[in-house]
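What follows are several structures.
Read-outs: derived from the displayed coordinates by stated rules, not from any lab. Predicted, not measured: the structure shown is a model, and the values here were computed from it. Cβ atoms are built from the backbone, for glycine too; each structure is taken alone.
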Structure I
Amino acid sequence: MARVTLELDRQLYLTLLEAAKANQVSLEEECCRRLEGRTWRSRYLQALVAELRADDEQRRARLG
């Protein structure tokens, strides 16, 4: 098995840790799933992405 070392900022680490807990897997398993493209997003991450998209749409509406 290949060894992979990831450098993460604090926020990304906490996000991955929370997703691992939500999916009831280890942090390593969560990272492997994401690296393999089998992203199992937590509800928190889905809500965060929706919020970021809404913020972006509002910003674009103000500018354009």
Structure II
Amino acid sequence: MEWYVSLLAVDNPVLLYDAGGWHPTLGRRPHDGLLHATLSLRQWLWTWANRGNVWDGTLSR
């Protein structure tokens, strides 16, 4: 799994890429492994700095 941040989108949303989240045999593509984690990098960093759960809600989808 890898975390990504969009530097082009408004508020810099944070995404999680789960390579195990897509299955080519089921007709899915690699970008189907992208999960939206938070609306902004600021929110993600705030959660992380306060020892919050940055995984909360991301993998439960």
Structure III
Amino acid sequence: MSEERIEQATRRIESALGRIADLAERIGDAPEVTSDLAARHENLREAVTNSLKELDDLLEGLEQ
């Protein structure tokens, strides 16, 4: 890889890192959104787990 291409790639990487840092700052300013998302995720996990358990029980009943 030529030196010029390496420099271009380095600039693109540095630019991407800057965008990531900006986004991380904005996300850090909104903890209620993050905690709400985590709570919704946990509720969805529980619902899916319960549904799969019910389905498993139904299938088990059919096999007997």
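Structure values in brief
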quantity	calculated
Given 3.9 for distance in nm of label points 7 Å out along Cα→Cβ at positions 3 and 43, calculated: source structure among I, II, III	I
Of the structures I, II, III, the one that 50, 22, 22 was derived from, the read-out being Cα extents along the principal axes in Å	I
For -4000 (helix-only ellipticity at 222 nm (-39500 (n - 2.57) for each DSSP H run of 4 or more, over all residues; to 500), calculated) the corresponding structure among I, II, III	II
